[in-house]
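Please go over the structures that come below.
Computed from the coordinates by the stated procedures, all read-outs in this text should not be read as laboratory data. Computed from a predicted model, the values in this text were never measured in an experiment. Cβ atoms are built from the backbone, for glycine too; each structure is taken alone.
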Structure P
Amino acid sequence: MVGDEITEPDFNKAYDLLKPCADSGHPRAQNLLGMMYLNGDGIEKNEKVGFGYIEKSALQAYPAAEFNLGRLYKEGVGCELDYKKALEWFQVSAEHGNQRGFYSIGYMHMKGLGTGQSYPKAIEFFKKSDYPMAKHWLAYSYYFGYGVEENPEMAMSIMEENKILNSTKFLGHIKNNKKIAIANKIRNELSEKPSDTTSIYKSKVPKKYKKFQKNVKPKKLFGVWRGKLLEYDWSGQQVEKITRVRLKFKKENSNISYIWRQKNEKIKGTVSFSKEQAHFTDLYIELERPYSDQPESDSMFWQVISSTIKLSRVNGDSYLIGNLETYSEEWKEPGPPRTMVLKKIKNGEEIDGWSKTDEILLEEFVRVYPNPMNETFNISYTLEKPEVVTIKIYDFSGVLVKQILTDKAQDKGEHALNIDSSSFRPGTYVLNIQTADKQYQKLIIKN
């Protein structure tokens with residue numbers, strides 16, 4: 001079937017030998033024949049028939065088939081995709097000693113597929129497996145401190161011994177200190193103080209907001225929105241990437257269309273709404289993978305299936321917050337937590353397809369650190385001339401939660417404030433700074 005240095009592979013002969021054995025109930029033959037049907041090796045590809053043979057083998061407690069059956073359920077090959085059944089068969093195969101079964105259980109816990117997301121559980125099963133990808137993910141976890149204490153040296157040691165392409169590529173990220181570079185990039189996006197790197201990896205997905213507009217009518221979304229798409233790790237605790245995006249909704253005949261823009265990419269399609277959900281057609285976005293371990297690619301395409309739609313008005317500005325449901329056809333998996341926070345662009349604010357640089361001006365004018373905030377946080381800004389300054393903080397429903405300064409006369413130069421946020425509930429807030437002729441707003445997060 002596979003051949004050797006002397007004999008060429010002969011799938012036709014392998015089929016002739018395996019078919020009668022498989023049909024007579026031999027589990028190993030059933031598993032091998034099932035794989036031939038799945039791959040189309042020497043025979044016409046037929047995923048359902050392949051699934052059937054592998055299922056028969058697995059039901060006879062053949063460990064390799066038990067693992068393969070779990071993989072088929074995980075990817076929806078020859079059957080309906082079912083993560084819970086996949087996990088069950090991975091568990092059965094692991095009980096019978098299959099090393100890839102242990103690895104796959106860890107992988108499912110790592111990403112919360114068919115079970116609750118749990119880094120400690122993932123680590124538990126990665127450590128039980130000698131499969132190279134289990135070692136790879138274990139090292140990955142040590143590098144980021146997922147479920148274990150962060151230990152870059154341990155991560156490097158494991159990956160140096162793990163002779164697979166994924167680990168070899170990731171080793172390059174470790175040796176080039178890529179985590180520091182990415183932390184700086186994320187910090188700049190959030191206007192973090194340069195010396196503060198810890199809080200960058202502590203941001204939680206904003207899940208609950210008060211007093212949002214309910215049953216949002218589509219016409220309230222018409223117009224242009226711009227802001228940031230935040231991607232989190234699988235637990236939703238740490239910001240891993242930020243992408244600037246712009247989204248436009250408009251009425252076209254009987255349909256509602258969207259235009260999604262990021263960098264030089266422009267995607268058009270239609271969108272439908274149900275309750276507080278937007279359902280997109282043909283929205284496939286390419287996102288960079290900051291820590292790609294795939295030798296052939298540093299980016300990946302994700303289908304944006306839908307997004308929650310929440311609207312809030314803060315100090316005269318409209319905000320759209322959406323938790324995206326994404327899916328990778330390549331991996332046959334849903335994506336990690338992703339949240340877009342967009343501000344509506346007012347008339348006359350667009351230049352060359354993007355909004356006026358209010359956000360850039362704010363990043364130059366004011367820094368907030370740490371962001372996400374702890375029990376206290378700091379605001380620093382520089383005035384180019386004497387100003388009368390008012391600073392307020394609103395929650396995302398538009399309710400004033402703290403008045404910091406009211407018409408305070410301040411001299412030219414740098415100013416710094418330490419703010420007590422111990423009474424703030426977890427969520428997203430808007431910092432508003434008003435001078436005589438300018439207004440600045442910035443999103444800040446409380447864990």
Structure Q
Amino acid sequence: MDRFPDRTEAKNSDRTPLRPGQKPSFQEIDFARSPFLVIWEATQACDLACLHCRAEARPCRDAGELSTEEGMALLEDARRFGPVLFVLTGGDPLKRPDIFDLIRHGHAIGLRMTMTPSGTQLLTRERVRQMRAGGLARVAVSVDGPDRLSHDMFRNVPGSFDWTMDCIRWAREEGLEVQINTTVTRFNKTRLREMADMVARLGITLWSVFFLVPVGRGNKHHMVSPAEHEALFHQLYDFSKEMPFDIKTTAAQHFRRVSMQRAAWDSLHGGAPDPAGGASPFRGGPGFSAGIGRAAKGVNDGNGLVFISHRGEVMPSGFLPVSAGNVRSRSVVDIYRESELFCSLRLPDSYSGKCGYCDFRDICGGSRARALAAAGDPLASEPFCTYRPQRPGSAKPASNTYKGPHAEAGAVTRAQVIEALAPARSAGVPAAG
């Protein structure tokens with residue numbers, strides 16, 4: 001039975017035909033209508049006690065979390081968006097006894113299902129097999145250090161590193177795509193090269209590098225500085241040119257700016273503009289399109305992304321814990337498309353401070369979650385960005401306060417990026433669709 005009977009006609013018309021597990025086309029999605037990512041915090045329960053935990057997880061499940069029936073209804077409702085990536089997160093999703101039923105149902109109705117289990121004793125070979133058999137397309141596990149000591153100290157549970165490594169091995173044996181998530185803090189900021197080398201050895205599909213937002217148990221004193229953000233972005237860009245896996249950032253949208261600036265600088269100074277080291281033009285990366293040969297866009301909190309808490313609260317992201325409604329009383333589709341909060345986040349011209357006039361605002365936009373954490377306003381400027389865009393009407397050119405390696409690329413403007421990279425498009429290389 002449809003939980004929103006007054007919207008049955010819209011529900012039926014919105015259901016784009018999809019093969020089970022089909023990957024959505026990022027470029028074709030209109031973020032005003034549908035997100036690229038739907039993330040459901042299936043439970044708050046987890047047996048780890050991580051230093052940075054956004055969810056402030058605890059061992060026992062919350063009696064108020066969405067039931068199996070409500071979870072199934074959420075999957076059905078999210079399917080109205082059309083082709084989206086649906087992520088089951090937590091806490092630890094494996095703390096829910098119905099998690100494999102939810103995976104099977106999501107896969108059966110055409111969602112591309114992924115999950116982020118915690119590295120605990122619950123993560124067994126048999127459960128990895130069940131993930132694959134149920135139709136899970138990818139498993140994402142967290143690794144925050146290149147060895148047992150560093151990772152287990154971060155997770156506060158001895159053995160977590162080994163359980164996670166076992167999961168990676170079993171998943172690859174089962175033919176399941178694997179993603180590694182790493183949260184950058186002052187504790188591991190000097191070990192990203194070791195991490196990247198480890199990710200390469202493990203044969204990982206995607207490395208998602210999170211930059212700490214002080215929510216939940218995340219502590220602002222554990223964050224890296226604005227200059228360190230910029231330096232690490234340059235390091236990640238260099239990795240992207242040599243490593244066999246894709247790299248994306250979470251809560252660090254300004255990495256996209258750095259990627260575009262470096263690609264332009266390299267192009268102008270004899271380097272390869274393509275992060276993969278090839279001759280093709282730079283067009284973007286996971287989660288964003290640079291606007292070279294295709295429309296410019298980038299996923300951000302509430303813009304291409306929606307998060308549902310374990311109690312059904314609909315938020316722009318897990319790191320921006322402001323509710324725009326609850327799926328128990330309103331469709332997540334309607335909340336995403338119509339709520340004042342979500343609509344405002346999709347208007348970067350309305351952001352205050354430098355983010356509102358930054359020439360990279362449609363692709364970057366800054367972390368709306370970090371803006372909220374620092375200024376109490378999700379429309380405020382990204383507080384950990386060193387780029388200084390040219391003010392409207394000012395003769396003072398763009399600049400960058402970062403003075404470390406590759407600093408010369410940090411003041412490259414959007415117009416200069418387009419000028420540097422567009423010639424590759426006209427040299428007989430077709431635009432990507």
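Work out the source of 15.4 here, i.e. which of P, Q gives that when mean count of other Cβ atoms within 10 Å over residues 179-186 is computed. Attributed to the structure labelled P.
Once distance in nm of label points 7 Å out along Cα→Cβ at positions 147 and 395 is evaluated on every structure in P, Q, the highest one turns out to be Q. Compare Cα Rg over 2.2 N^0.38 Å, for residues 75-162 alone across structures P, Q and report the one with the greatest value. Going through P, Q one by one, Cα Rg over 2.2 N^0.38 Å, for residues 75-162 alone peaks for structure Q.
Taking percent of Cα pairs over 38 Å apart as the criterion, the top structure among P, Q is P, with the largest value. Highest-scoring entry among P, Q, by relative contact order in percent (Cα under 8 Å, 6 or more apart), is Q.
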